[in-house]
1. Here distance in nm of label points 7 Å out along Cα→Cβ at positions 267 and 323 was calculated and came to 3.0; which of the structures P, Q was it taken from?
2. For mean projected area of the Cα convex hull in nm², find whichever of P, Q sits highest and give me its label.
3. Suppose you compute relative contact order in percent (Cα under 8 Å, 6 or more apart) for every structure in P, Q: which one lands on 16?
4. Please compute distance in nm of label points 7 Å out along Cα→Cβ at positions 35 and 219 for structures P, Q and give me the label with the greatest value.
5. State the single structure among P, Q that was used to calculate helix-only ellipticity at 222 nm (-39500 (n - 2.57) for each DSSP H run of 4 or more, over all residues; to 500), giving -10500.
Structure P
Amino acid sequence: MEPSLSFATQAVHAGERGPKPDFTPVTTPIYQSASFVYDTLETMDAIFGGERPGYVYTRYGNPTVAALERAVAILEGGETAVAYASGMAAIHAILLALDVVSGGAVVAAQDLYGATSTLLTTIFARQGVNVRLVDMTDLDQVERAVQELRPTVVMAEMISNPLLKVIDLEQVASIAHDHGAVMAVDSTFTSPYLLQPLRYGADFVIHSATKFLGGHGDVTGGIVVAPMAYRAKLELVGRLVGGILSPHEAYLTLRGIKTLPLRLRQQCHNAMAIARWLAEHPRIGRVHYPGLEQHPGHGIAKRLLRDGCFGSVLSFELVDGDQARVFAFLNNLRLCLLATTLGDIYTELLYPTMSSHRMLSPEQRAAVGISDALIRLSAGIEEGHDLIADLEQALHNVS
């Protein structure tokens, strides 16, 4: 910095763009910069033209975001990954990258995450896309729909939200491929620790990084794991639509991933203990959790998921439950949190009728089995006996 420069100019530039270091940080830094500079314009031109790697503008790419993308691709056993500002942005991006346009078709699970179903049945359906929602636990129904519509993509969750239905990924992927469709799996509920869908025939894997990958309730993000041939299309959606992940969110997600196996082991242990306890409680009518032997998808879950782990999410129904009784139960909780998310270190409960599936009509909710008595629980990393005690006192105080 030349001493002849004015104070105002020095204040702007002092300390910036120092000598290039010869060290490597232990943790990926947060590259909180909108743009990047190079020694020559020729270098920048080569990066813009794709002739050499580099970063010029964060909407086009960022080193912190790229580190997260590499990490998730590796954990999923995929070729590449592209990050977005939310899980819904990731789902929107993959549909655009797959050229799901007017005249095309999508076959999706009827009990997908509510916002995903609504995205398909409103925005994409209004644009002329033929959307068919089917029960993917019924392989004959899947076969008929795919054979009739010849969809571009078949979209599913291995464990559904919020009824915890389990689909046979290998069979559904085989049906999709037999009829020229690709298989996209929203694997948010399982995370790559419990399941790697690409091993069972999926072509694309989607995560809401807001949930298990971030894991601490302080991130909103999404990511798509894809074949390398689709990277350019997925990146283009982010650049043009603008739903990119910020460097700070990428850093937090990358940090969260480092403790993913530790968190998931405890969360799965807690969920199993809570599910078994609820299944024996006289005020609970039904428990949905694939770890229970009586669950219809238990065998598939045992085959596909990590040994001894069945996820941290379960749902259950109150006996003679209606909205008033559900509200009374939830309002009586002292330790568990009432939050519209899952996969956090905290144990969180949600009322799907009020939140995740609010945009569905009562008839649509009834069609997929979501009753007014249904409550979803995402187990955290607390001590399980403390969580059960809180649930017990809340149930006891419901008249």
Structure Q
Amino acid sequence: MPRRPTGKRSVEADGRVRVHGKSANGEGSVYYASDGRWRATYWLAGERRPRTVTAKTREKAIARRAERLAEAEAETSLVPGRFTRATTVGELSEWWLHNVQRHQVRASTFAKAEDRVRRIRTTLGKIPVSELRTEQVVTWQTELLDGLAPKTVGHHRQTLAQILDQAVELGLTGTNAARRVKPPRVPPSSARALSVDEVRRLVAAARDDRFGAAVALLFFQGWRVSEALGLAWEDLDLDGAVAVVQRACVYVDHQGPALGPTKTSGALGEHQLVPTVVELLRERRKAQAAERLSAGPEWEQQTYNGKPIDLAFTTPTGGLVLRQAITKAISTAAGCAGIDPKKLGTHAGRRSVVTALYADAGESIEEIARFVGHASSATTAGYVRDLGSRPTAFARRAAFLLDPAASADESA
């Protein structure tokens, strides 16, 4: 057993004076315990209590603490908290991913950000942030376009810009080189929207499908497929024709389907349900009861935020459903209804509802945005695929207001 220190000060063989039990601020404590061993404490980011290592000597305790700190840094793959002018794009992007992005977005969005950061680190990672120039970002974006779609490259540029925004705030650079580069031109979307008649035929054809009610939620209510798959029976008041959206079921890369928050806050809250949706949900509840009985002990109990929930749409054994299952139901129903299933995915329902309400019903974009759960009406406007008779009606109103001849004709 090592000799117990007799005081706080001792003189080493080379004449240095050591103060026992005293460390620099932030380093943690090093002290001699009653069991005859030395202990060294240290802190990890995000933890409320210090950790402790023990050793027979003070030097070994300090060395072991240093090893633990190095291991913790390697596990999180984060750069040190102190940045310098030599900090690279790769180091900053990894720090941004785990400290800024992780707790701000859904798991599925974070997984996509991980992929973008991985590509940024591979291509620009070794360049010091302070030395990154606009022409380098232009070249990088051009090279990405050789293998990726313009929209995907635009997302990579946006991620890099967010990382460099952080660099400007941290004082690592004075300008954001990515913000000076225009994103690649994205060709106009060829995404489809069905007519009112096609929507009715599609939902009718999907009625007998086990996901028929989910198809109706998409094409009658304009819901996102993630919101439909996250709907639980506890969220529904079928007698009152009301559903409360509280969560979503999304696909997380390298993990699979998982329950989480909705894409935007605009989707949260109460939604009035149309009669057909209510009827199909009642039928779905009866069918699921039979599935649960057949599965017996194999039925999977889902939980969200630590509480058990009963999802409305599951696999035959209670598992989470992939959006591809709903896409297949839509495609099958389209074929039965005589509708071309090409490019008819789950988001076609949302576009169809927005287009019908705007072009055919003449509703305002703001009201439609609230109905489908968009956080911004500008996003809703981008979903319109057909203006219907609105341009003609608007031109007539403009003529009546501005053209004296038109006003006279109207009066006559």
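1. Numbers: P: 3.0; Q: 0.8.
The correct label is P.
2. Q
3. Numbers: P: 16; Q: 11.
This figure was derived from P.
4. Numbers: P: 2.9; Q: 6.9.
Sorting by distance in nm of label points 7 Å out along Cα→Cβ at positions 35 and 219 in descending order puts Q first.
5. Details: P: -10500; Q: -13500.
It was calculated from structure P.
Read-outs throughout are calculated quantities, based only on the coordinates presented, and are distinct from any laboratory measurement. As the structure is a prediction and not an experimental result, all values here were calculated from the model. Cβ atoms are built from the backbone, for glycine too; each structure is taken alone.
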